[in-house]
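Each in structure tokens, the structures are laid out below.
Values in this text are rule-based calculations from the coordinates and carry no lab data. In this text the structure is predicted, and so the values were computed from the model without any measurement. Cβ atoms are built from the backbone, for glycine too; each structure is taken alone.
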Structure P
């Protein structure tokens, strides 16, 4: 045991998916260290993002709504480390925090729920999503579609779909799989919808100064996932991307390096700027440069989404 007098406290959001990811993390730690069942205690922390469901994240504070309460719990010592869906973690984090590990990445793709394909949607369909990326990609594929805000956990969104609020919605395959709902929806090929940066990755964060916990977490870090996700986050850094900005990126391990594909899309889906490159693991400046190149090639209107 790391602490002989008490269990390690793992902070998490309270959604079913967040709790599933917390239990995955606890099992991985117990397995690699040979710890007993009670060695990791899961502590549920309600976040602003969970409380506020009627507005787009971009309008109420962005991704920090998923992390700030967990950050506070780390700083005050209520928890020893926190688990996050990496795509919900802000690009620029305070130096006090350290992403110490990522679990092996799950399916990075999206699933279309409600119809068998985009072609099967009726004329002028109503599609529910809160993601600017998914909205722009849907508009690119179906310019006649209307996008409506669709927030809430997986069960909430599926319930809205079931009552006929929309013709279809999109959900991350990884989340559905982790909730044992692999039979829900139709998986969308990556060449049709490039995923969000960090999609499918679970990250574990602690205080940078907490050497003992950093070392304990390092034992469950999946290097391939970590290197790929950090490259995708490098693209975000180069773009200065926010929740307002339709951004997609995916890095895959290839031999000793990474193959990175990234794109930015206008909200109406009519403009896509795409870059592909091979880069070395850990070469964040190269990943940032790809984000900057995307901006340089974009129209003034698309570039404006990333400014200010």
Structure Q
């Protein structure tokens, strides 16, 4: 009975994540519309509320194209694996002690984000297109570069709370939030999240101006929709982790979910505000700025753990 309850809880959570993805796309189109002094979707249903469902029906009912020179099996398989990995991340969400509480959640998160580069490189390579391959190579180099700093930030927090469970972050922030103790880390973490999810200003794997949509250029219909859904699912997950790490992480309060939505809104706000970075500056930022900073904070957290 316990395992059935756990499986049912996970299934319900995945359904709600997918609904959240649908409405995050609507929020993005609305916010970008108002940033650019226009309305955004407002025809399908009241204030365009059913627009995501219309988009989903349109995408999945379009003709699926198969490039004649592509590696057929990998070409079809990569979008499915990409969505599976981004939904698998949500398994660490601590629903409650009785249902599921994953004691090695941070290690699981590190493993899943590291594996996430494989569908990206395979999607670009299997399409057998120069644009797609260049986009995937740039995306993988960027993701791996920023993962190093992200993991060091996470390791530092693991030393600070002395464990791998997400519940510990909530417990240790009962008196003061970590954002007040390490404000610089929050901004570095947020920009690492932007780079990890290939969002503006770090959207080099999808650089439309020079790569014609990048690694997913050969995908249409369902394949494109699955890649799209995995990206937005990752944005929601990164928003949730950011709330847990820095802003208290009390999942039983309404405030947590307002903060969750606000951080997701910040991803969109950045997209509507900032231009794309130059690629060499992106790499310089990762290796010359964030890596030394993350190492220093990591050493400071070890010191705090030893002498507290």
Comparing distance in nm of label points 7 Å out along Cα→Cβ at positions 173 and 197 across structures P, Q, the largest value goes to P
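Comparing distance in nm of label points 7 Å out along Cα→Cβ at positions 181 and 213 across structures P, Q, which is largest?
Q
Out of P, Q, choose the structure whose coordinates give volume of the Cα convex hull per residue in Å³ equal to 145 when calculated.
Attributed to the structure labelled Q.
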Kindly point out which one of P, Q the value -22500 was derived from, the read-out being helix-only ellipticity at 222 nm (-39500 (n - 2.57) for each DSSP H run of 4 or more, over all residues; to 500). Q
Structure (P, Q) behind the derived value 20 of relative contact order in percent (Cα under 8 Å, 6 or more apart): P
Comparing Kirkwood radius over Cα pairs in Å, for residues 5-140 alone across P, Q, which structure shows the greatest value? Q
Computing FRET efficiency 1/(1 + (r/R0)^6) of positions 77 and 229 (r between Cβ atoms, R0 = 30 Å, to 0.05) for each of P, Q, which one ends up highest? Q
